[in-house]
Structure 1
Amino acid sequence: MSDHSSTSSSRPTSDLASVEILDPSDDRDRLRIAALRDDSAVQVTDTLAAQRISLSEVVPAPDDHHLRDSRWVFYPWRSTLVHLLGPSGFRRLRLDRNQNKITLAEDAVLRSRRVGVVGLSVGHCVAHTIAIEGLAGTLRLADFDEIDLSNLNRVPATVFDIGVNKAVVAARRIAEIDPYLTVEIMPVGIDETTAAHFLDGLDLVAEECDSFDAKVLIRDRARAAGIPVIMETSDGGVLDVERFDLSPDRPLFHGLLGDIDAAGLTGLTAGEKVPLALALLDPTRVTSRMAASALEVGATLATWPQLGGDVALGGASCAAAVRRLGLGLPLPSGRVRIDIEAALDRVHDPLDDLPTTPPPTPPTPETPDLAAIFDRLPDDEAVAFAASRAPSAHNGQPWSIGIDGDGIDARIRETAPPRTTDLARRMSAVALGALAHNMEVAASARGRLGHTTIHDDGMRVRHEMGTGADDRAHDIGLVLRRATSRLPGDGSPLHPAEIEALTAADARVHLLTDRAQLETCSALLGDGARIRHLTPALHAEMTEARRRPGSADPDTGVDIESLGVPVAARGMLDLVSRPDAMAHLEAWGAGSVLGAPTAGAARSSSGLVAISVDDWGRESFVRGGMATEAVWLCATALGLAVSPAVPPSLYAANDDERRQISLAHARALGVIDRGVRQSFGLDDNAAVAVILRVFRNPTPVPVSRRRPPLA
């Protein structure tokens, strides 16, 4: 049956702002709809089909009920009947562009809020903006005055509204935006007899009265009721917030007017109000034109001057305050100035920041001839140099290398805290193992191959130089030109000979080439990348490892030039580097796009390689690192590009360790880890040293820089 968007008032019928909301599934309403449609004086507007198309396109998709449900709404002051989506579908579509400035969950909270607005000149814009943003489920509007032609410089009404109560005009405008929003009208002034009724049940008051006694009275009663009050003063964009809900003993107007009561202010003339207004606004900070005008009120000016743009700004600033208060976000008592005129005095020309002469083109850094460097070094230093070319997570190089007698020692550095994902230093152990493999290749190339031993529970490796050599001597060129390609592949399958070579490189190699399994594993790797972005510690480590031109530490980390991100898309890289943006996505349960690049890169691969190890001990991961480098060099020899594709918790042995990585996402990490292992046919808790992408992309990529190996 029919409903109304607002309560009626005691005003004449022409002033009413109530609409009839008619449900076509209700028998009585159907008769009323038919009668209105048959009335030649009633204009009918039916755009429901277009509304349904638009609603069907919102994300997430609405259910069928929202698409089917509809209402007819009759606006008596326009003699117009409009066909609209039902309440839920209408709100979902009308406020769709609020996402994610206001989430669906936040929208549900705001829908329960009841906001009162007193004074519908400046308050008209406040109420309208609250309504248009969907910041309240109920608006209560109070004003005794009627629209005058002189109001139309700042109140967005029309000449058709002259003589109509200001609260009614605002309510009508709101009803034409959202007929389902409850709007209660009080076409009376706020005094001792009406204040309690106005405040009853409100969560917040926006006070925009002209009357000082009403200003004081509404605050006094709101303070007693524990209701916060906001006020915007259009000159200089001053927004006042008084949190009487948090501070029930707080003095009115922040104490700027001292002890003040409404009774002593009744009947003041415009000129008599000037000293009070100046005390409230701070005469040293009002705009120069307002300061001069204050001296003319009652002489050459009837009242305070106001501009429509300033009033509109007040609507925006009040709406921002209502949004914070409605959602329980931080907003203390106090005041802030949002002064557009002052801001325009500070307009800055970006051209001023540009150099007057073009900067000199920086010299292109020379790519060092690594083979030449290796050839001219003494044997022990050459082995250390080749060892330092090993891969490591984010090119962190978590090792220190030293020459001791006739041996080369390398150990995991303990001077810096490990990365969050480097549980029990297993990730560092893999890098140490890759380094050990390189030592053996280099020693063999120099005819100094001896034997490598693992010490200190996998924290240190040592190669004792000998006089031998083996077939790996030919791999020294591969060691020196090995690089990580973060580019996409072409998805072409591996040839049988390539598969045979990769799997023969080490017995612990597991190769995934089945397209369906690749798709499954790629999606899981993308899920892991999303969690890496949304977990603050992981996100910080990832972004801190990126190196831009002029970086203070260019010999570690990942050069952004190697990420494969086009220059035009670097702005997106800056966005995903922002922790505040990631925090919002985490709070919203969003951010699926964060994993898309990783998932897409994995899908474009010719295959994925997992290298398993015997157990979760660090020594096993050192051996896994040696196997990793052997496979990487084999792929390089085959002309394949290689890149790690390691989920965040690959080195977590159990759920407790996953919780150390990301408490919020520990369960999801477990699902990812088990799913990835199952894709390779491994046990759910199998220890894995690394996962690599192997693919075809002939684009050359730079070899990452390294710290001096013996530094």
Structure 2
Amino acid sequence: MLVETDGETVFSSRGALATGMENSLQSAVRDQVHSNTRVRFPMVRKGFLASPENPQGIRGQDEFVRVSWDEALDLIHRQHKRIREAYGPASIFAGSYGWRSNGVLHKASTLLQRYMALAGGYTGHLGDYSTGAAQAIMPYVVGGSEVYQQQTSWPLVLEHSDVVVLWSANPLNTLKIAWNASDEQGLSYFSALRDSGKKLICIDPMRSETVDFFGDKMEWVAPHMGTDVALMLGIAHTLVENGWHDEAFLARCTTGYAVFASYLLGESDGIAKTAEWAAEICGVGAAKIRELAAIFHQNTTMLMAGWGMQRQQFGEQKHWMIVTLAAMLGQIGTPGGGFGLSYHFANGGNPTRRSAVLSSMQGSLPGGCDAVDQIPVARIVEALENPGGAYQHNGMNRRFPDIRFIWWAGGANFTHHQDTNRLIRAWQKPELVVISECFWTAAAKHADIVLPATTSFERNDLTMTGDYSNQHLVPMKQVVPPRYEARNDFDIFAELSERWEKGGYARFTEGKSELQWLETFYNVARQRGASQQVELPPFAEFWQANQLIEMPENPDSARFIRFADFCRDPQAHPLKTASGKIEIFSQRIADYAYPDCPGHPMWLVPDEWQGNAEPEQLQVLSAHPAHRLHSQLNYSSLRELYAVANREPVTIHPDDAQARGIQDGDTVRLWNSRGQILAGAVISEGIKPGVICIHEGAWRIWI
């Protein structure tokens, strides 16, 4: 992005790439840098500072005391050393996860792990909150995660697809963000799709911003929340009863279809998964289900699935079933057909360029000790509640470590971990919690020690645009000096490394300054670029110019078809699954005998869903916000675009509002057995009756 500044104050910011559509998130740099919610100084919880080894007070309720940087780092070092010597490296959780500030050097969680590796190891994390279920199941099904892999190219979708289905995906919101800098091309492709004349369908309990963007050119189908598998099964059964399934493709490219078909047709359990059966569960009429099956069969159909559907109980079934449905259509590996799990994120499908790709800072270092244990990141609460307890993960018998020290850097887990009140209770158990943060988030308020970190605009770094395209190489030059007493994570951990051992600073930094590291990463990109016939200028020239470098297009990438080689010749190009094929039935998973994940996709009744809701109860949809990156920018002036009575809005159907006497703009209380929140009511027919939507990521502004 482009930032206007006088070197001390940020005045404005905007996107640097011409896209034809504004990305609101890029306008908020001033709010980030100059926010009154900034962590200004090192702070220590009062009850912890008075007696670190026998702290008083309660995390989240105690007040904080300002200390100097030396006092804060000395205190961390002493307690870190004590805990490591008493309980070992597995007692230290440095598997910090969360959305980060961009850049290849200043990656907070990576730098934390590098420091902990120098100190002798730590407990890390497995998976992530975004795609945990998909990452677990998809390697069994297709041999890779799919959620973070390049998609069939957009040019081929626009050329060959007749029908495009957005299933639990809202790209108008989610394409504003990327793990690297966004190349901003995805929305341009969706704009072209809108004008293409193709049949466009969105399957979602809520009429999302994307449906509004497409207007009358997109059909909105609204199933009950969490019933996507039942809907897919009804479509699949209709394919079979009409002889529309591609038996040749299933025989050549998949394994286990016969076992699944026995379930689908009711031979194994006595219940045929007909359109009528599915309609009773998902709330979509049987006639519409049959119509969808016919449309999918008669046309080249691309099923673009989002990630929200797998962030639910039995989430593995959703993506497994969508692959199964695409396989039954026989269109996987064809131009414009099949399925894709990342068109809605990081501009998947934008063709990969011939690129000079940057290297980046690593969490390992010479002579260090990496993670001695790992836990699934979303099971941190269970680990705290049940130290040493046995659990199963991905077919393995494991035990939770006894976590005594947590350092969370570059993330805000209190806004994306499930059951926040349970998290708060478990968070009281460690002996030490350190948070590195730019802002006074809920996570920071529940720490013992809070260290003020710089934002991306107060330091130097490099990045690429496009997680998949690698379209540009971007200089991220410092805009303003660090605010207040904020420091770079790189410098914080380098200083702690010196406290850990004599010469630790040099070992952590490998004797390189910030700019020297950036030059190192850039020079690796130059070497990689040379192998792609991409020539980059010397680093000094590039840095002085302060301009994006656009990578040349790759005609082969523009014709990329996911799974094309495999589908053309499965024996010559096997998948990395047990059979080398798409596994509709997995013997390995069946052998695990998990009651919540059998050997093939199937409808499993959720503990909480429309089918067992009390008359007064509503289901909560927690969608991705339009004007935040999860919790980031919650404090910004963008709140003026959506807040209702200065609260997070909750969307409610007019019928549900009338039954409760709720008027538009009212402050309402939402509650269940886990907790309660206040929100501002937005009454809209753009949500299914019986469902309310409140976007994830909001946090109380404490300042």
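Nothing in this text is a laboratory measurement; each read-out follows from the coordinates by a stated rule. Please read all numbers here as calculations on a predicted model, not as lab measurements. Cβ atoms are built from the backbone, for glycine too; each structure is taken alone.
In table form, for the structure just shown:
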read-out: Test item: helix-only ellipticity at 222 nm (-39500 (n - 2.57) for each DSSP H run of 4 or more, over all residues; to 500) calculated as -9000, pick one of 1, 2; value: 2
read-out: Answer label among 1, 2 for the case where Rg/Rh (Cα atoms, Kirkwood Rh), calculated from the coordinates, equals 0.96; value: 2
read-out: Structure responsible for 6.1, with distance in nm of label points 7 Å out along Cα→Cβ at positions 77 and 653 calculated and labels 1, 2 on offer; value: 2
read-out: Parent structure of the calculated result 2.5, given that distance in nm of label points 7 Å out along Cα→Cβ at positions 389 and 421 is the read-out and 1, 2 the choices; value: 1
read-out: If relative contact order in percent (Cα under 8 Å, 6 or more apart) is computed and equals 21, the structure in 1, 2; value: 2
